Structure I
Amino acid sequence: MTTTDDRNAKIDGDRGRLPPAKLAHVVRRTSRFDEMLHWYQVVLGAEIVHADAMLAFLTYDDEHHRLAIAHIPGLEDQPALAAGTDHVAFTHADLGDLLYTYVRLEREGIEPYWCINHGPTTSMYYKDPDGNGIELQVDNFPTTEDTNRWMRSGDFAENPIGVLFDPRELLARFRAGEPIEQLVARAALPDGVSPFDQLKL
């Protein structure tokens with residue numbers, strides 16, 4: 001139980017910048033309500049907490065909803081490369097889970113349009129039925145400190161985009177028992193290729 005002093009200490013004085021405790025959820029507006037609802041259930045393994053004709057709330061973890069989908073008939077599609085959010089990323093527990101999800105989604109006819117090892121992450125990018133970008137990723141380093149150390153290195157400054165990879169080849173190497181550290185290590189760019197040649201918009 002908090003005292004009056006505790007409460008006043010929370011709001012008085014200069015506590016500096018207070019970041020949020022977490023990112024709670026993302027909301028999508030769509031005219032493709034049923035299609036979007038199904039897609040996110042399939043891709044994220046999400047379950048519906050509540051749905052009606054206008055709104056659906058979905059979750060896949062301990063948050064009451066990580067995603068909401070609002071049904072607004074007659075919306076125009078967003079133009080390509082419009083200002084706004086480029087994508088939302090979701091992290092899997094390990095490379096095996098990411099590769100399993102890749103295989104599972106491929107069986108559902110859902111394939112990534114961009115597979116790239118950024119250095120900090122091994123990432124597969126998908127587009128939902130409205131064309132919004134969704135990144136499924138796995139962290140390449142065991143700790144945040146290790147990731148930040150690498151990102152401050154010359155390797156990342158030299159190539160902040162990453163290196164493309166073939167998911168089928170990565171899957172075959174995983175099945176063959178190659179060490180995870182080798183599988184997630186970012187390869188060098190081929191000769192004559194710039195980091196920006198790795199982009200797929």
Structure II
Amino acid sequence: MAIKCKVVDLANKAAGEISLNEAVFGLDVRKDLLARMVNWQLAKRRAGTHSTKGISEIRGTTRKPFKQKGTGRARTGSLRSPQYRGGAVIFGPKSRSHAFGLPKKVRRLALKTALSAKQAEGKLVVLDSGKLKSPKTAALSNQIGKLGWDSALIIDGPEIDANLAKAVSNLPLIDVLPQQGANVYDILRRDTLVLTREAVQHLEARLT
């Protein structure tokens with residue numbers, strides 16, 4: 001079955017209808033699946049460059065600070081121990097990758113679920129075309145204001161229109177991606193999802 005959706009242009013005028021594939025835009029919303037996918041994406045992009053020094057890596061004297069017995073103080077063997085200023089960190093973080101595995105089928109299903117969630121919430125807009133005549137941010141901001149897009153992700157076809165990319169670059173809550181860059185995190189972090197006709201065609205071909 002297909003889901004009927006109205007198509008508009010950037011002037012907020014009707015530009016016909018489009019049929020959305022229910023296998024991509026009509027799935028049940030599973031928050032657990034979306035959470036798994038967002039965690040996977042954020043973990044994968046972490047640099048993992050945090051690192052602390054163990055006692056063998058600290059530079060300094062190896063002399064015993066004071067004799068073992070007779071001082072009335074707790075025994076200690078090194079000034080590089082963690083209780084001293086500038087000493088080691090015990091069980092501290094080391095450089096590592098935070099990425100973990102997630103099956104490809106789960107990733108595909110999560111993307112379809114994110115698209116379906118926006119469609120179910122009524123926050124999916126299909127745009128006739130993502131092409132602009134000029135890269136003027138002020139003009140695009142005015143058009144977006146009339147459309148009511150306070151926070152939006154625009155997904156275009158395989159190539160983003162150069163004028164659109166330049167105009168959007170100065171708008172803080174508006175993002176634009178090519179269809180191959182569509183991902184769950186970016187879809188969910190913006191309130192409105194805007195797909196061009198070309199993006200719909202490519203996403204349906206890719207996910208069915």
Structure III
Amino acid sequence: MGADVSPEMVAAARSRGIDAREGIAESLPFTDHFFDAVFSNAALHWIRGQDAMMAEVHRVLKPGGRFVAEMGGHGNIAAIRVAFTAVLARHGFADREDGENHYPTPEAYTRRLGHHGFKVERISLIPRPTPLPESGMTGWLRTFRRGVLDDLPEALREIVVEETVALLAPDLRDDEANWTADYVRLRFIATISGSTG
């Protein structure tokens with residue numbers, strides 16, 4: 001069983017026989033103490049309301065339940081962010097990348113989880129350089145920074161993409177024109193106490 005904010009993703013999951021519901025992480029569409037475990041992959045760094053999300057995960061977990069996730073961690077896409085922000089600044093849109101993602105340190109996320117009643121069993125940062133498909137960095141920017149790009153004047157969007165790609169090529173593109181994104185992942189296992197309190 002799962003939830004996603006995207007109606008298309010929910011429909012795709014249902015077509016594969018998965019009980020999926022439309023909803024946001026800050027207000028999960030499930031009753032209290034419903035799950036033995038909550039799992040998330042590559043989604044938590046997109047959530048603006050981190051505290052609301054953690055409170056919801058705690059609410060839907062049974063006593064003794066586990067919260068297991070992998071997300072972007074501190075240092076994730078550092079080169080990409082620096083280049084993209086520099087290009088945005090050059091064109092007068094320096095603040096557009098602010099707050100786009102949340103990439104915490106293990107220490108900071110451990111404290112935050114603890115504040116919401118979780119005990120962190122394991123947490124670590126894992127550098128994971130990730131080869132990009134044929135569309136390379138251009139495709140990555142058009143996909144993962146679409147929201148920022150869509151807020152720019154239309155005539156500027158492709159210019160920002162091209163200039164960002166040019167800045168990143170010396171460091172993230174190899175001699176055979178293959179791109180690798182500088183991913184750093186935060187993985188954790190956290191549990192809640194065995195009583196509902």
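None of the figures in this text is laboratory data; all of them are computed from the coordinates on show. A quick note: this is a predicted structure, and the numbers were derived from the prediction, not measured. Cβ atoms are built from the backbone, for glycine too; each structure is taken alone.
By the measure FRET efficiency 1/(1 + (r/R0)^6) of positions 57 and 121 (r between Cβ atoms, R0 = 25 Å, to 0.05), tell me the structure among I, II, III with the highest figure.
When FRET efficiency 1/(1 + (r/R0)^6) of positions 57 and 121 (r between Cβ atoms, R0 = 25 Å, to 0.05) is computed for each of I, II, III, structure III gives the biggest number.
For percent of Cα pairs over 31 Å apart, which of the structures I, II, III scores highest?
II
Thinking of I, II, III, which structure, once mean count of other Cβ atoms within 10 Å over residues 73-80 is computed, gives back 8.8?
Computing mean count of other Cβ atoms within 10 Å over residues 73-80 on every structure in I, II, III gives 8.8 only for I.
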